[in-house]
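The data blocks that follow each hold one structure.
What follows is calculated from the coordinates using simple rules that are stated; it is not laboratory data. All figures in this text were calculated on a predicted structure; none of them were measured in a lab. Cβ atoms are built from the backbone, for glycine too; each structure is taken alone.
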Structure 1
Amino acid sequence: MNIKPYTLSLLKTITLTLLTTTLYAQTKPSRTHIGLIYPLSSNGKHAPLDSNTFSLNLIGGVSAAEDGFTLAGVTNVIHDTSKGVQIAGFSNHIGQKAEGVRVAGFMNLSGESKGASVAGFLNKAADMKGAQVAGFMNLAKNTDGFQLAGFMNKAKNTSSQIAGFMNIAKKVKGVQVAAFLNVADSSDYPIGFINLIKNGEKSLAITVDDNLTTLLSFRSGGRILYGILGIGYNLKNKKEIYAAEAGLGAHVYTSQAFRLNIELAGLTLKDFKAGEYFKSSIRILPAFKINPHLEIFGGPTFNYVNTNTEEGRNLTEKFISKWESKNGNRLQGIYAGYTAGVQYIF
């Protein structure tokens, strides 16, 4: 029996099988990636071409895609897409789409982002659906969700923004909350002391209240909510004469010539020496437009007063209710008063 043809056939089969297996091994995804830093890892120099479901790198990891859990002591660099959870001591870099949760000690950078991005300093994405939470700043073009930052948020179109200092956007569907400044083309519900809304309203007002505190106030906001900042002078006191106010207002009803505003405001009187006077007020203010730019308003106020000065005690004669501290040096009280004014709208 001639076994040579069978031997040659068997060798060909084995060779083809080995080649096929080798080629498959070069193109199949790597399921686990463990290393120190590129290329010192289980995926070696081919790491930028591999897709993983689990990656653990003591310093930094590089891959084409991640679909699972990724952890690095310093940074994760993912050239294409990521799904699942990515955690890095310093930064996550995702070239295209990121889905899931990204946590970084300093920053997260991605193309399209879906899910949550949490960073100690900065989150930046092209389009974001979900949440961006950063210690300093969030940047995105279009967001469907919310941005929360210690200092600033910036987006083109967004649902909601909350910042420790300022928010910047084009169109805002929900609320903008900032400790100081909101900027937008369209935002109906800005909550901040200054709100520069392109399709909103800004005004300068001169007001006087029942204590003869006269203020020059700047009101700014959107179609519904607006902020209040003012400085002025008390004409009744001799020492605590310098006044400052800050607050939030709402247009609860609006027609062509009449509207009803409700304001929450805090006011302080100072002589920049000793003593303090603080008043928080709820104001119900009907307003009448004389022309498109000039408006007069006035109405009742309900006030809470907290003072430790003699002049502060004497500003209000009749209280609905009042009480003093045990040592008698501080007066607190609730009383009804009024505020009236005129404002120029621009």
Structure 2
Amino acid sequence: MTAMNDLLLRTLRGQDTERRPLWIMRQAGRYLPEYRALRERFSFEELCARPDLAAEVTLMPINRFPLDAAIVFADIMSPISALGINVEFAPGPVINKPLRSKAAVQALSIPTQDEIAPTVLETVRLVKKELSGRVPVLGFTGGPWTLAAYLVQGRGVRDFPALRALAIDKPRVLTELLERLTALSSSYLKGQVESGVDAVQIFETWSGVLSVSDWSLLVKPHLENLLENVGQLGVPCILFMQNATHLLAEMTTLSADGFSVDWRVDMAELRQSLGPQKILQGNLDPAILLAGPESTSRAARRLLQDIPPVGHIVNLGHGILPQTPMESVEALIGVVHSEVQECSRTSASAGEEV
């Protein structure tokens, strides 16, 4: 078996590495010509439903680029069908009968672990076998609030007003839904770990629509429960939240191993405020890559200069955009790989004193 490139895992464990790890959110997706060619033959739903195709897509960026993790190709709503809910794509997730009543929530199925996204678990096993240890396999789930956003609103819309209204009008209904989704995500991640993933990321993407006080009431308790459950699985966990600058102080008190932030966050200030012990991920603006390789290289170098290497995972602040040129991805990788150095706690401290 090939020796694993374990830069990501060592970083998440707080260990020294020879350089920063790099992977890209949505790295298996529409910016890749081989993915677009596959989509000419199969729909998105077919790619998700067939483990052989999902595994092929998962491996596409790893076979093309020297990235440091393979994130499993699946949709954030993949586990939802286990609740008895039909999810359509137009192109994003659509729920034709949004959940906005006590009866609708209580009618949800309570699945066993084996009933939750078995095609995703088979995809994990296929990817794990094919990689044979080349890079870690990264699993993921949506956070309870983010999953609820689609289930209550019915589709992705700005600020999810129906979900926020439900929190005011029927708080007990929402609480029960969030508890059920916490249990679902916990079992889903457990299944992924048992199938072979080496680390996981929780996408609590849409909780940034809330104020600090509402987030502490509506999101934090369920994330704490989910993270407690994940902590028993023995793999590192990254927490991602978008548009959540106002929530950073609360977010970083949670028990995740790493915290992924978007491009709105000043990484230098965040590192300065948190100290060297917290693991941070991010946070290039995906739009920068659209400007081409030279702009990408400049932005990547600034990012590496702003934050010391220890405890930093290079990534974008959200998913890579479909129009992204291959040359920009290559430029980003080139900058990160050129910074080969001994990443030690000593160098991190020195970097903060400059």
Open item on the list: When semi-axes √(5λ) of the Cα gyration tensor in Å is computed for each of 1, 2, which one produces 31, 24, 19?
Closed with: 2
Task: Structure from which 1.00 was derived, FRET efficiency 1/(1 + (r/R0)^6) of positions 154 and 242 (r between Cβ atoms, R0 = 41 Å, to 0.05), options 1, 2 - done: 2
Task: Origin of the value -14000, where helix-only ellipticity at 222 nm (-39500 (n - 2.57) for each DSSP H run of 4 or more, over all residues; to 500) was derived from one of 1, 2 - done: 2
- [ ] Have a look at 1, 2 and say which one yields 4.5 for distance in nm of label points 7 Å out along Cα→Cβ at positions 106 and 330, as calculated.
- [x] 1
Open item on the list: Quick check: 6 is what I get for relative contact order in percent (Cα under 8 Å, 6 or more apart), calculated from one of 1, 2. Which structure matches?
Closed with: 1
Task: Test item: mean count of other Cβ atoms within 10 Å over residues 194-201 calculated as 18.4, pick one of 1, 2 - done: 1
Task: Structure from which 1.00 was derived, FRET efficiency 1/(1 + (r/R0)^6) of positions 146 and 258 (r between Cβ atoms, R0 = 41 Å, to 0.05), options 1, 2 - done: 2
